[in-house]
Structure 1
């Protein structure tokens, strides 16, 4: 069953994108799978199932190891969003995410040099906290992942 809004915000359609804002960027809605989605503007073309970084101004770009230093909030595009267009990205819940080849299930995921793709290969300072995949894959593909709470980039030493 597809995920839908349970927040009462009228007109949410998670497959629609638009060249003009239909909602205020940063608007959040609760989802039927217990997750949350946010309305953003794409600062570059975003591919379907791409992991994105979301800035304080509610703009999104495909997440990479390089740009993860600029913004720590992570989202997951379930549809393609053209550069400059507006659309919804999922912050938490159950969603599809592009993963690199040979990625294991139920392990920490990290950013990669490839925009929008996560992997289980450790990258210092680039752990995507709160997101894991539900199955092991051998070829790069989109996989069902679960993000509990809001996924963020973990950097620096963890308190111990």
Structure 2
């Protein structure tokens, strides 16, 4: 799967990064991505961060997620500075963490995976840093979206 081919990502013009670039996905320069200040809109930066985290999951866990449904549970971000021009997402996770995710998926049929992401602009500046938390669960037979079980929710947000 190529995350840039998902309908929303195609709509906004998300592009895959070159394999040797160190980036995962990017958004081209264009006036349609700007805000009232002439810089890249916050929603565009968040879309790049989310897609970058998905691309990282697919790159490192592609085969391991067959039969599972990943959904974003939370995205926490900090806007570092105004972005101009083309923007790119980069992310990395230690191999031990990816191995833990895979083992938990195998053992429990679900996992919560936090992916740290940076979005970088045309000047090479980090313009956004984020952590995208994915809930990955075994696909149910009735095709209903999987709800996050209480034991995977953060303290203070238990379902009632």
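A few points about this structure:
- At a computed -8000 (helix-only ellipticity at 222 nm (-39500 (n - 2.57) for each DSSP H run of 4 or more, over all residues; to 500)), which of 1, 2: 2
- Structures compared: 1, 2; top value of distance in nm of label points 7 Å out along Cα→Cβ at positions 4 and 44, i.e. the largest, recorded for 1.
- Percent of Cα pairs over 25 Å apart - structure with the largest value, from 1, 2: 2
- Answer label among 1, 2 for the case where distance in nm of label points 7 Å out along Cα→Cβ at positions 12 and 60, calculated from the coordinates, equals 2.2: 2
Read-outs: derived from the displayed coordinates by stated rules, not from any lab. All values derive from a computational prediction rather than experimental measurement. Cβ atoms are built from the backbone, for glycine too; each structure is taken alone.
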